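No lab work stands behind these numbers, since they all come straight from the coordinates. Quick caveat, the model's predicted, so the values are computed rather than measured. Cβ atoms are built from the backbone, for glycine too; each structure is taken alone.
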Structure I
Amino acid sequence: MSGPLLLKGFEVEMYTGRADGTVVGCSGEVAAALSDFMTEPDHRNLEYVTPPEAGYAAQLELLLEPRRRLRRWLQPRGLTLLPGSTLSLGDSRRFERSDPANPYHGYIEATYGTRVVTASVHINLGLTAMDALFAGLRLLRCEAALLLALSASSPFLDGVATGAHSQRWIQFPLTPPRVPLFSDHAHYIRWMEERLAAGAMRNVRHLWTSVRPNGDDRPHGLNRLEIRICDLIADPLLLLAVTAFAELRLHQLLSDPAGHDPLRASRLDAAELEALADANDQAAARSSLKANLVHWRSGEPVVARDWIACELEAMAPLAAELGLQRWLAPLEGLLAQGNQAMGWLARHGHGESIGAIIGSEAAALGKREKALDAWLATEAAQAPGGS
């Protein structure tokens, strides 16, 4: 029998803008007016964070509630929330500081420019035993490309199709550029302290990689894994499906560490796995579900869509045991129909403008959130004791 569901929480970054898809920054004003919203260095996107909660229905409400308040603030100003993870209609030539007096923001602008002006979602999954946490880190690092393939939503930048499905991950400045596959907590502490002393990282948060350990006292006090590779998954139900996929992989690992920890179950050594994971991430950024990847178990080639389908089939009994079938279900449709980037590129290929695509998707997102609000209300009414 598997253990209980893991605590989980989300860091959601989104662009604000007009109904025609034009990005308009207002994060400083939003953060001043509404609790639980934070600024990013560039004011065109903002962030909110959900508190730790194991239940998926509870997290759905936690994802939706801040957006209800935000949309009420945006609506009279003629603004809305925009899907996508890059400045689809521009302008990436200039940085628009949210806090000109903040020296760290100045460092970000001077060092990276608008390469960091992206929107994404970070998925945090709670693990407090260090052996399990670092085994989970290794597994998710070696399968991060699958999560990017599911979530890719940034095929446009500055009004053109870039040729990538996740332009965000192509342009984002991974820091440091090489991160090892940590063997244990001590290895992670030692490596972090060396990088901080050398100035390769400015602080403990300055580890920008696909998946990282997280906690309130890094590098020593850790209690969760943070998946950072995903593009923005604007639909909360699809975000929860991707989260369920990652959580189920961790439960499989916890039940059978020898069979799921890449350092124990792969034919490749740590350095080879590190290179494989990074190469897979870049391949997924270019082609998402169509990407030709290399499987960490065997070193053999595999298409991302086929790899994901295989994992979904294998985890089906565990999903049933943990009651996650309905939360996982949206991935079947995504595999069949393609992800958001693929859908947008298909529409653009048929002659639809990028502005029309982003504008219509922004409107559809608003309707989707209202439908989910109604669904949650129905679920609450039908629950024992509901009215």
Structure II
Amino acid sequence: MRLLHVVPTYLPARRYGGPIVAVHGLCRALAARGHDVEVYTTSIDGPHDSPVPHDEPVMLDGVKVRYFASPRLRRLSYAPALGRALRGAMAGCDVAHLHSVFLWPTWQAARSAQAANVPYVISPRGMLVKRLIESRSRFIKTAWIALIERSNLERAAAIHLSSEVERREIEKFGWRLRRMIVAPNAVDDIDETMGNAPSPDIAALGRGGPLVLFFGRLARVKGLDRLLRAFAQTERGILAIVGADYEGLAQQLLRLADALNIRHRLRLVTRIVTGADKEHVFGAARVLVLPSYSESFGNTVLEALQRGIPAIVTPEVGAAEVVTQSGGGLVADGAAEPLGAAIASLIDDPAQAAAMGEAGRQYVQRHYSWQSVAGQMEALYQELCIAH
């Protein structure tokens, strides 16, 4: 099949959060299964532009990627050349898969697919959570849904969701969706060649007692405030918060740690951590904690379990079902006392932590390869082609 994927930003090497990693993992696995996979995206790289060619495709792990400039309205990923290219390319593909909502490329791709009579799939990637929309940019996003997004979603041949948590969230809108499918994210194989010495700030994280790890971008939705309050309920250990601080939260977190009297037990590494540094961070951790207020999946949970590290998550995290099914950790309410008790239980019982980590490792190894997930998506695409 010829598969056209449309995503606002596609820089997997920069590790811009779970969605981009997940899209690239899926596209790479589909290409490995023999499909002609092409990605249409912009060259937006934060406030700058990635140094990629705009006039020829770039091959990334067997995936053909076409980049287009966004000269203005960059918050919407507006790229007029991308729109023109989509209109020409859409008629030649079997299925289009659109990865985002509230952004211009998805709207343009949906219109192009409808005009070319091509079935399309939309993956909201955790962006359709009613309470978050109502609390932030409520009027803008409500208007966008009414004018654009609802029609895009209801005309889609299928909506792809990464967890039951995400499916339940989208059902709250009451839209007439043709079909919903839940297919999880997966995890890349660990690069066993990453044996270099870690950076000094990373090497220091393993000192001072059992390490409790948060790994991912620093954002309000990740529940870092309740993580600090929960950690203040414990008596031992070091809390490491590791990830890029795109929302400028570091100083707020330090002030809260001061107020809770745990500043001396907190370590902040506010940058993207990959390679040998990443492996050292995970290798030093007793437990990973993801206390998000809303999380469609949570790739970092799979990465921890894959490495034999138990995970503690809140019920709002999509990967909570993985933790429950595998026995690879604990699902705890996000209030300070229950979350703190869960953290303390694994700090104080290394044997239990190790047993949970091993159970999680075996489960992820069996069920969460990209080839397995790509097989599920391949079956969906084939059904849509037959039914269309």
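In this comparison of I, II, the computed figure -15500 for helix-only ellipticity at 222 nm (-39500 (n - 2.57) for each DSSP H run of 4 or more, over all residues; to 500) is attributed to I. Say we calculate mean count of other Cβ atoms within 10 Å over residues 47-54 for every structure; which of I, II gives the highest result? For this comparison of mean count of other Cβ atoms within 10 Å over residues 47-54, the top structure is I. Here the criterion is percent of Cα pairs over 27 Å apart, for residues 119-286 alone, and among I, II the highest value is seen for II. Any idea which of I, II comes out highest on distance in nm of label points 7 Å out along Cα→Cβ at positions 303 and 367? Checked I, II; max of distance in nm of label points 7 Å out along Cα→Cβ at positions 303 and 367 sits with I. Have a look at I, II and say which one yields 27.0 for mean count of other Cβ atoms within 10 Å over residues 143-150, as calculated. Matching structure: I. Structures compared: I, II; top value of relative contact order in percent (Cα under 8 Å, 6 or more apart), i.e. the largest, recorded for I.
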